[in-house]
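Okay, got some structures for you below.
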Structure P
Amino acid sequence: MLRFEELCRLIEKNKNFSGLIFLHIKEITSLEPTIKILEKYSLKEQIRFFAVDEITLSLIKKIKENYQEYKVGIYLPENSHNFSEEKLKSADFVWADEVTFKWISKEKIELSHKLKKPFYAISPDLIPESVFSESIEQRWKELLNSGVDKICTGKVKEFLDFIGSKKN
């Protein structure tokens, strides 16, 4: 398995890499060691932090207070109590997923965009329990039609083929 520092080194060496790197912080205590590694590389523009559940708001606060050069997102699972204009304003972007029903909607995305916050959706292929696993391409289509800015997927080639087929 690749260590985080090795990954940073590989990305920095690849001058053609223009993607975003989303870092899921699972414990607030892992933020500072992660930042120490990142300080050795020029990846600040590409890094996006997020955390789930009860630490999402704590992570936003800590990054906004101590590491303003980084972007941090608010995690919105289904029926999230964090979905409010006030809480969306505190973050730089939205990181959302769905497991049991369609929760991501055009209205939620429009509010995010009104606040100038990109909205990133997680593809059903990355959520083992997702009810959308049987119809991933259909859900991609619905998410894109709703206005999501990006979809995070483990099926990169299939997604690029899907996007390419929609342009023709």
Structure Q
Amino acid sequence: MKLSALAIAILGLCCIASADTLKDQLTAMNGAVEHALLAKDINAFDKVMKPIIAPNFKYIDEGKTSDYKTMLAGMKMGVGQMTKVTVASVKLLSYKTKGNTGRVTAEHKMLGTVVGADKKSHALAYTGLSTEEYELKNGKWLMVSMSMKTVKMTMDGRALPAAGK
């Protein structure tokens, strides 16, 4: 399962376009992102995120770089495999702005259920740590990159290998 791209990317994109501080934007956007993910609604997630994604956005996971469209497609596939999402959360661990740039470290969590190859329901847990880079352009904070630093996935409490490994 490509849930790494799914869960972290889904939760990691946390910023809204306004003249508020970066922290204010992150805090305001978390609720809408979490609501969309709990509903497994990637289209709603995209509507929230697309306006704040920089044209040159890069998503980096396991040393591989992709653009927003590719990341979103991976999320759609991963969320589609989940029977139910029970928890979708982002915790801001640190943020710093200097001039027109910003950096955020965030912890992401997604819990839910999936149907396995055995046709039974299994508990899936995903946690990850990301570093996100932002630029302030025309009064809007835009996310230019999201880099996954750590990813941990478990099914029924047992560790799963990261996607692609």
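For mean count of other Cβ atoms within 10 Å over residues 29-36, find whichever of P, Q sits highest and give me its label. Don't jump to the answer; show the numbers that get you there.
Values: P: 13.2; Q: 18.4.
That would be structure Q.
One of P, Q was used to compute helix-only ellipticity at 222 nm (-39500 (n - 2.57) for each DSSP H run of 4 or more, over all residues; to 500), and the answer was -11500. Which one was it?
Only one of P, Q returns -11500 for helix-only ellipticity at 222 nm (-39500 (n - 2.57) for each DSSP H run of 4 or more, over all residues; to 500), namely P.
P, Q: which one has relative contact order in percent (Cα under 8 Å, 6 or more apart), as calculated, at 27? Don't skip to the end; give the middle numbers.
On the way: P: 14; Q: 27.
It must be structure Q, since only it matches.
Out of P, Q, which has the highest value for distance in nm of label points 7 Å out along Cα→Cβ at positions 69 and 141? List each step's numbers first, then the result.
Numbers: P: 4.5; Q: 2.8.
Between P, Q, the highest calculated value is found for P.
Have a look at P, Q and say which one yields 19.5 for mean count of other Cβ atoms within 10 Å over residues 101-108, as calculated. If you can, show how the numbers build up before the last one.
Values: P: 14.1; Q: 19.5.
Only structure Q yields this read-out.
Comparing Rg/Rh (Cα atoms, Kirkwood Rh), for residues 45-92 alone across P, Q, which structure shows the greatest value? Intermediate values should be presented prior to the final figure.
Working: P: 0.95; Q: 0.99.
Once Rg/Rh (Cα atoms, Kirkwood Rh), for residues 45-92 alone is worked out for each structure, Q has the highest.
A value of 15.7 was derived for Kirkwood radius over Cα pairs in Å; which structure in P, Q was it taken from? List each step's numbers first, then the result.
Working: P: 17.0; Q: 15.7.
The correct label is Q.
Read-outs: derived from the displayed coordinates by stated rules, not from any lab. The structure presented is a predicted model; accordingly, all values stated were derived computationally and were not measured. Cβ atoms are built from the backbone, for glycine too; each structure is taken alone.
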